[in-house]
Structures are given as structure tokens and as C-alpha cells.
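K.L.:
For reference, the structures are reproduced in the following blocks.
What follows is calculated from the coordinates using simple rules that are stated; it is not laboratory data. Predicted model, so just to flag it, every value in this text is computed and none were measured. Cβ atoms are built from the backbone, for glycine too; each structure is taken alone.
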Structure I
Amino acid sequence: MTFEREGAPTKGTIWPAPFRGKNPVNASLTIPGSKSVTNRALVLAALADSPSILRRPLISRDSALMKSGLIAMGTVIEESDDAWTITPGALTGPALVDVGNAGTVMRFLPPVAALAKGAISFDGDARAYERPIAPVIRALEELGVVIDHEQRYSLPMVVNGTGSLPGGEIDIDASASSQFLSALLLIGPSTLNGITIRHSGRQLPSMPHIEMTVAMLRDFGAVVDVDRERNTWRVHPSSLHGRDFVIEPDLSNAAPFLSIAMICGGSVTIADWPATTTQPGDHLRSILSRMGAGISMDSQGLTLTSTGAIHGIDIDLHDVGELTPAIAALASLADSPSHLRGIGHLRLHETDRLAALTREINSLGGNVVEDETSLHITPTTMHGGVFHTYDDHRLATAGATIGLVVQGVEVENVETTKKTLPDFPGLWMSLLA
């Protein structure tokens, strides 16, 4: 097996971040659907025993890659206005799956491929070769799956499925990414004997995402037992049933938009904010309140109202690490220092987010000191400059956030936001107009 490694993705143009200053806003918007929910729902619908309808799904690069991967393996997906119909089909190879740089795709689809009959090849962006996937590969090999990865335990690779998977008991270290655990939980019902998974490493990151996986498995009819004291999850063998499923708005993507009111003054309302949810982004309600915002919920959604202050914060973001770039941008503009802790696993995301945030905020005159697992941010007077994104959508939105009150900030490759937001610049400008 020989793969040609692709070069780094072409960089996008420089986007001048709109400057608003202390000019209050009064706006409301609807955030596109959750990437995490959309991609889990796609996998579960593809493994169900009857068709599903996903309403208000996220249309973005990551969800497009997930759809394309499932279609390549035999799933039928039809698109209509604001809805997708997923009809399960026999999973077969040969097929080629492009994972791009999508963590959910590179980790969720190899276990699905293990259920297919035939060879399924996986490749992706250059950064995807560097992102960890070894625990998933080792777990599948322990379950008897033959995977050709030339002893690299990384992409690119070929999963050689036999059409079924016995399941069984496995230990896995998911301390680098909760997606390792979710990937195996999602196929549990489709195995012959079910799957029992024990996490054997350090503290699990992003626990809300694991809870999301369990909740969605149950929504589709699976039986899941959870023993948090022993870090053990048991998914019983069963049929998954098609659903008519409404995708929640992506609450983590709301962070930069809510930040507009905190920074510039006024208020921003995010429509359809769920009353209860497993999304990590729901923690924004308490985090931004601690940082000085007024937060309220009513039938219109969630409203953030400025109090005229942005306070520094000392907080462990281990379970909600994806919020770190947005919180770091606000912390750089606060009235006191911040300490963002428990986020060492972010070094393995789309880029090394701790190093990237430190480098880029400091390049604008900020004062960020990184250590292995945290960021120390002391607010200073900043100046304009190019804010590089490293093909990381959350770096791009962090740069735009700082540019609200720092003149001359230019975001490199803002197009990378298409990973989870189809038109971030358009939404951003619609609130600032």
C-alpha cells in the first residue's frame, strides 16, 4: 500500500476584521446546526434499520465530508429544503473516504468501515496525518479488524471489513480525545455481541460530548449502560431505528457572536437555544456570566446583555475545551488577568491551539504565557496585524473577535470557518451592519 501525502492546504486571502469599537449592538440571529450533533446523527441514521430525516442539519465542510464518506460506503442521502433523508444501505467497499481535517470523520468512520464488506481507504489533509487516531485503530484490531496502516497507527490507512463485527470488551485510553470513545460507542448496537469499553487513561476530556453520544444512541433505540465510577460503558447489541430528528443550533459557534455584545455593548440574542442539552457550548451561559455578562432565557432564545465590563476568569476548561479560543479572545480584552486551565489536549486539535493562540494574540501586542496545559492571559493594549489561523476555524473567529475593538486586525484564511459555519463573514457582518 502506498499513499502520496498531500501538501498543506492552500492559504486563503487576508480578511480585514470589521472594527466597531464601543458602539452597542442590538441584534438577533439563528446559528446553523451543531456539527457534533449532525455528524453523530448521520452515523446513527446510516446504521439504523429504517430511513431517518435530519432537519436543520449543519451544512459545512465537516458535515459534507461525513456525508460523502457514508455515501461512498453505500448509504443513500437525499437533500431537500433544510432536511436530509438518510436511507441505510449495505456497507460495502472498495471505497475511498476523504476525512479532510475533521476529527469526527477520521475517528467515527473507520469503526463504521469495520462493519462494511470490503476495503475502505481513508486519507485526508496533511494535518490529519498528525492528529491522533491510534487508540481507535488498536481497539478495532483487538476486535479482529485487519487495518493496513504500515505500522504508523495514523492516516492514511485501509480498513478491511468482513461485513460484521463480533464486538467484545476493550480498554482504550481516550485522554487525548473523547472522540476515541464515542467512535466505538456509536457502532456498539451494530456488533454481534455489543461492546463494553473501559477508559484506562487520565481524566477524560470533553465529557459533555460523550454524554451527547450516549443520549443520541438512546434516541435511536440503543441500550447503553454507564458506570462512571469505573469509567465503563456497555452498549448492548440491538437494532437502531430511523428517526425524524431536529438538529440543535451549534452553541459553541455562538461564542464569538455573543462576544460582540460583551465587547461593543448592547445585546445579542441567539434564537432556539435549547432549554436542556448535552452540548458543551451551553456552558457559555455560566462562563460569560462570570466574565461580566447579563444572561437571560425566554421563548425567543438566549440573550446576552452587556454590563459594560469584561472580567478576567480563572477556570478549568477541560470538559469544554472547544470554547477556549473564544474565551481567550475575550480574556485578552478583559479588565483583569485570566488563567485558562486543563486544556493540554487542545494541542492535538486542528492545530496546537495553545501555541497558536499564544503566538497570534502576542503578535498583536497581547500578553499570553502558555504552559503545558494552560494559558495565562494578562490584558494589554493591542495593535493591528495579521492574525494567522493555521486552518483552524476557531482561531479565525478569535481573530475577528479581537478585531472588533483593535483596529487593523487582518484574519488570514477566514475561509477555514466553513468547517463548521457556511458563511461566517456574512453572519458577522449582518450583526455589525
Structure II
Amino acid sequence: MDTIFSSATTSQKSAIKIIRISGAESLKIPEIFSFKPTKPRVATLRRLYDSNKKVIDDAIVIFLPGPASVTGEDVFEIHIHGSIVVEKKIYERLVKRRGFRIADRGEFTKRAFLNGKIDLTQAEGINDLINAETENQFKSSIAQYEGALYEKLKIWRNDIIFLRSKLEALIDFSDEELPQEIEIDFKKKLSILLKDMRSSIKFSNYGERIRNGFIITILGKPNVGKSSLINYLSNKKVAIVTEERGTTRDILEVFLDFGGFPIILNDTAGIRKTSSNVEKIGINRALKKAEKSDLILILSDRGDYHIPGLKVATKKILVHTKSDLKKEYNGIGHKISVKNHEGIKELLEVIVDYLKMLAPRENILLTRKRHVQGVKKAASALKKILTTNFTINPELSAEDLRIAATEIGNITNIIDVEEILDDIFSNFCIGK
């Protein structure tokens, strides 16, 4: 296997850069850069030289022998001054050596997984932690990285294996009449397990939203202040604001943090009757986006919140805009004024309170579609056992339990489907 290397820090100039090397050839780093070998796990100052014995840099070097390293392999870290030129010279020196190559995206973490340092859900937690931008994303990613999902899946899989052992006993003693309480106890344990799985599936959408962002769409007639609101919340001019009606034609999307919740906020075309084909397309897109949203903000400066064509049951928050103009207010909707910065803090509190209500009491565990698909397949196999008389055909039920155990195991330890691993780790940044 090749020895891989990459910068573990920014590709731009900085105070310090860390070059990480992993693989069997890491032991040759002192020879390659002409410095005296160091004691394992001891940070040591060494001068690095190129092939012409010219100085590259004075750097801190650390040798981390495997398997007690981040990847499970021999690892060398070189802490250089953050010059782009210094980094380039080190790369040039390494790439010329046989057995060395630049690491692919996520390859260090992939090797950690393949060498048993972490399971697949923990690897995903690392990537989520790197990409976390809000407090709730941070909490969710830390929990997954620390093994919360792994522990839950391990409990489920152990329960399935326990049930399978009981079923094997039924098969071994199929000629004898077994006490009825054995069947009752088996079904009871199976029902509890299935209920726990279904609960996690039920709230998996919330977990995915914490990871990817809750979708909130702003709807309203033209010139009610939709674009002004999104510009204010994002603190930049995302949308064009003019007195002309129908300025926004396409959907404008910004990522925001509302009280620790990741938010994808969409500004949309003003809803009205129009002869413009382009504007009609924009209105249609607005309604379709609203249908896929977790929350809809309906804005009006006149107290009219009716949106023709909007038929979804999604939660809607009514917002009375331009309150600074002292227009007649019928008491419906949260009053705000972007111009005077009034009512917006209270509106955000209402939104955050609603998102908090969506959260399940227990920790969010399933945050990816592949997690959900695996648990659904396992639950489907378990459900078949409950709907059949397993005492008559225990062999079939034993096979269903085997399928369920395999599906749960695959969530944490897919090692025989390379394309799935490639898809997961290709989403990592270079050097991780």
C-alpha cells in the first residue's frame, strides 16, 4: 500500500502548516530530508534539506509508530512555517520517491476505519464536525464521533443475535413441546426492539435537518418585504430590493444560524396573477419550494396572508411587515420593521421555539439516508417474524434475524462495498 501525504491545514499561507505522512515508508522521512531520526512521540526540532542539501525549513517533527496512531499505520508529522513555497518543496521531495503519493480526499480517515481505529459512523461524525457551523450541528457531530450511534446499533445487533440464539434453540428442540411463555417472551423482546427502531426512524428527518439545515421559505405578494428581510437576516445584499414589482424571479438561498439551528432560508418570487411567463415560472418554483420546506413564513404588509396555490399542511408563521409605516393592523401576524429593526428578534425566537418543539426527547442518532435505509431494512425483516408463526417455520424467522443483524452491522462496518466507501470518504476535505 502506498504511503500517503498531504497538508492537514490550510492550503493558503499561514503561521504554521502541518504535513501528515502515513504508511510504511514514513520511517524514511529522516533519510529523505537529511535529518537525525527522533524518538517516537517526541516533538523535536529538525532542519530539513532538499536533494541538493539546501535548507528547506526548520520544523518540528513527530514520529507516531503504528498501530497507536490516528490511521493505525506509521505516521510522521512535519510542522513547518506556513509558507506556500516551503510546502511545495516538501511535496516535490516526497512525490519523487517511490511508494509516496498525495492522499485522496478523506484517505487518512478511511485508513483509520480500515485499520479498526474508528467505525464508519464515527468517520462520518468527524466529517460532520469539520463542517459544523452551528451549535446543534456541533453537538450532533460530537455525539456521533464519540460513538452514540455506534453504541445504539451495537445494542440492537446484540438483541437480534440474542433472539436468534433463542430461535436456534427452538429449531434444535422442534420435536418437543415448548412452554408457551417462551414464545410470549420472544415476541415481547422482539416488539420492544422493533418499537425502538421505529422511533429512531420516525425522528431521522430531524437528524438529517440538523446536519443539512432546516428549510424555511418566505412567501408573499410582491413588495411586502421578503427580500429586505432576507438581506437583513443574512447581513448582506443577497436579493435586489426595488419599488418595482416582480424583481425576484428565481429562488435565492442563504445558510443562516438561528439560535444554534442550521437554516436554509429561501427568498422567492412574489405571488400574484401575471402575464409574464418568466414570472409564472418563478411563482411556480416558489410554491414547489414551500411544499418541501419545514417552515413557511408568509409576509404581508396589509394583513392579507392568502397564498393562491399553496395547499401544504406545513407549519406557517404569519408576519406583518413594514410596521413602521403605521398601516392599519388587524392583529394577525408578528409585527416587524426591517427599517427600524423592530420585531425581528421576537420573530426569530418564535421560529427557534418551533424548531425546538420538533426535537425528540432522546438523542438524534440517524443523520444520513444510509443509516435510515439500513434500519428500515432491519425493521422490515423483524416485522415479518411478528406477522408469522415462527414456531412453525423457525428456520425462516432465523433467516430474517440474520438479515436484520447484517443490515445493522453494515451501517457501522461496510468493508466489502468499495464504491460505498469511496462515496462516503470523497466528501471529506483533503488531508483528513
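K.L.:
Can you say which of I, II returns 20.4 when mean count of other Cβ atoms within 10 Å over residues 292-299 is computed?
P.N.:
On the way: I: 13.9; II: 20.4.
Structure of origin is II.
K.L.:
Here percent of Cα pairs over 27 Å apart, for residues 84-299 alone has been calculated and equals 40, so which of I, II was it run on? Working shown, then result.
P.N.:
Values: I: 40; II: 61.
Source structure: I.
K.L.:
Let me ask something else about it. Could you tell me which structure in I, II was used to calculate mean projected area of the Cα convex hull in nm² as 30.0?
P.N.:
On the way: I: 18.9; II: 30.0.
The structure behind it is II.
K.L.:
Name the one structure among I, II that FRET efficiency 1/(1 + (r/R0)^6) of positions 36 and 260 (r between Cβ atoms, R0 = 30 Å, to 0.05) of 0.05 was derived from.
P.N.:
So the calculation was done on II.
K.L.:
Taking helix-only ellipticity at 222 nm (-39500 (n - 2.57) for each DSSP H run of 4 or more, over all residues; to 500) from the coordinates of each of I, II, which one would give -14000? Walk me through the intermediate numbers first.
P.N.:
Values: I: -8500; II: -14000.
The value was obtained from structure II.
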